[in-house]
1. Identify which of structures P, Q gives the largest calculated value of distance in nm of label points 7 Å out along Cα→Cβ at positions 53 and 69.
2. Kindly point out which one of P, Q the value 126 was derived from, the read-out being volume of the Cα convex hull per residue in Å³.
3. Ranked on FRET efficiency 1/(1 + (r/R0)^6) of positions 5 and 149 (r between Cβ atoms, R0 = 35 Å, to 0.05), which label among P, Q comes first with the largest value?
4. Can you tell which of P, Q yields -8500 when helix-only ellipticity at 222 nm (-39500 (n - 2.57) for each DSSP H run of 4 or more, over all residues; to 500) is derived from it?
Structure P
Amino acid sequence: MPHTEKEILDTLRSDTDAAFAMLLERFQEPIYWHVRRLVVSHHDTEDVVQEAFVRVYRGLPRFGQHSSLSTWVYRIATNEALRWLKRRKVRDFLFVDAGQQATAQEPYIDYGNLEAIALQRAIAALPPKQRLVFNLCYYDELDYEQVAAIVGCKPSAAKANYHLAKKSVKEFLTANLNL
């Protein structure tokens, strides 16, 4: 069972390396999938996640507990993913039809599932901030306070972005799946 934030923070007082190992155990998988939804490629996601955790490790001794540990880790990972996207100028995803060979920049979806393809296309069509907020709320199941802290906005703005994104996704799916 992953360690609690309290256990990690208690350990941090006496042993940074042990606290970091506990933090990795708790956050490595959810952060991987969070970054993967932003960056898409497995290889690039691994690079971004590694750099994010290097930044977390370096900042751990100075973690001021102004936010929760999970919010802090997600914010670092999000910022690192956004930095990577800006450097690469990756803005859109390319989709292939079912049966074609997937490329490194494609989403991790089952091409035999038309609903999954449509959902990923709908999410990819969202403006960047709405896409980020949607992913954090829908996939990572974070509340508006946590999302706001990660994205750098007010909770009311996170809520508004999520609801706009949900509306856009629903409209896209309705139009493309004849729901």
Structure Q
Amino acid sequence: MPKIAEIEETPNPNARKFILREPLTWGLGHSYENADQARDDPLASALFAIAHVTNVFYVSHWLTVTQDGHADWDLLVREIAEPLRAAPAASEQSAATVFAARATVADLSEEDQQRLRQIEQVLDEEIRPYLQGDGGDLHVLGLSGNQLIVHYQGACGTCPSAISGTLQGIESRLRMVEPDIEVVAA
């Protein structure tokens, strides 16, 4: 049963980040944009059963919940705390399971696979830590020519600055590795 260590505001006024003392997962992110997507996840399903919850994202020692903007955060936080405290802490997962969950792009050429590995390294080292610090993340959906398609998760998914400033910042940084890259949010 994860204990809540801290609750933080995020740049997205409709999202809160819950920092936990025990992990919910060992590095595997779970992102749901609606109750139907979460139907096989007991924790996310319980959170979507709470009025006003519109997005659930969790990984390791933290969880971000986004609401529709019509709930009082003080009341909503208390409701969210119940299923979160009742959720089991992560069981041990093998490194192979965590590695297998990473996006695979077997249909890319060897050259494009190498390009994507370099891009992922920059994202892992320089971009994701900041997004995760604010209760969000991004997932690479694909690489097509010079277009990198990403999907924002957690607080970033509905944050007003994610599509404009943040996306431009990510593209600017990645252009140091790939001068012609275009980053598109899906």
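Derivation of every value follows stated rules applied to the coordinates shown; laboratory data play no part. Being a predicted model, the structure only gives us computed values, none of them experimental. Cβ atoms are built from the backbone, for glycine too; each structure is taken alone.
1. Structure Q comes out on top.
2. The correct label is P.
3. Sorting by FRET efficiency 1/(1 + (r/R0)^6) of positions 5 and 149 (r between Cβ atoms, R0 = 35 Å, to 0.05) in descending order puts P first.
4. Only structure Q yields this read-out.
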